[in-house]
Structure I
Amino acid sequence: MKVSDAMHAPAEWADADTMVNKIAERMAKDDIGAIPIGKNDKLVGIITDRDLATRVVAKGLDPAKTKAKDVMTKGIIYCNTGETLEDVIHLMDQKQIRRMPVLNEEKRMVGMLSLGDIAHSVGLQLAGELTRAIAQHHK
């Protein structure tokens, strides 16, 4: 199965200069746990609900005055629409990630692939193995 068969689309990013309170509002409105961040028409990072908790709330930053670029996870990992789910599952396992942007052949973001998307698209055993691998405790 290809990534394009399992991803959810469309997906949009937020600008790197967006205040994180707006990111959090969008997460709540759309019931999502991560928003990719872009700048100058390039994907430059991602903000997850965990990033908001550990890099904004835990540090006492004002979400209305903190920009996405200041708290986002950089070095974003993404996949392509034509990749197989099996290959992407291995990447998610290796990198310990639960969500990733999906790019098309023109390197345009066209969707997001989450652990939930995979769980609904592959067999129970493979989904369980991925969940177990990603959910391992950090040392």
Structure II
Amino acid sequence: MSMTDPIADLLTRIRNAHRAKHDRLDVPASKLKLEVCRILKEEGYIKNLKVVEQKPHDLLRIFLSYTKEGAPNISLIRKVSTPGRRVYRGADAIKPVLNGLGIGIVSTSKGLMTDRQAREQRVGGELLCEIW
């Protein structure tokens, strides 16, 4: 099975696992997915993550987090840039997601970062996804 958009696959798996009220999920690991999940953890959208080393491919184990009421911490997770339609933004064009309540993940020349970090460092890049 060839995967054209591994990030869309990752976001969909997270969304589905939340809907099914799972505590954790495993996805095939990659550097890009690891970076996306690191940002999600830093921003408080997931509890934790770890790389499970195994043959033939390492797994990324993502521990999901919920509110006290049991609602997922991620209410919406949306892919912005797709293989068919890449979305690039200059530093000035990166807008806050949901007036700053959500985050955008931007792939820049300095690596993956949140929309806020990209604005602070004045770097543009590809807007991968938005989460709130």
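What follows is calculated from the coordinates using simple rules that are stated; it is not laboratory data. A quick note: this is a predicted structure, and the numbers were derived from the prediction, not measured.
Each of I, II could give helix-only ellipticity at 222 nm (-39500 (n - 2.57) for each DSSP H run of 4 or more, over all residues; to 500), but the derived value -9500 comes from I. For relative contact order in percent (Cα under 8 Å, 6 or more apart), the calculated result is 22, so let me know which of I, II that is. Derived from the structure labelled II.
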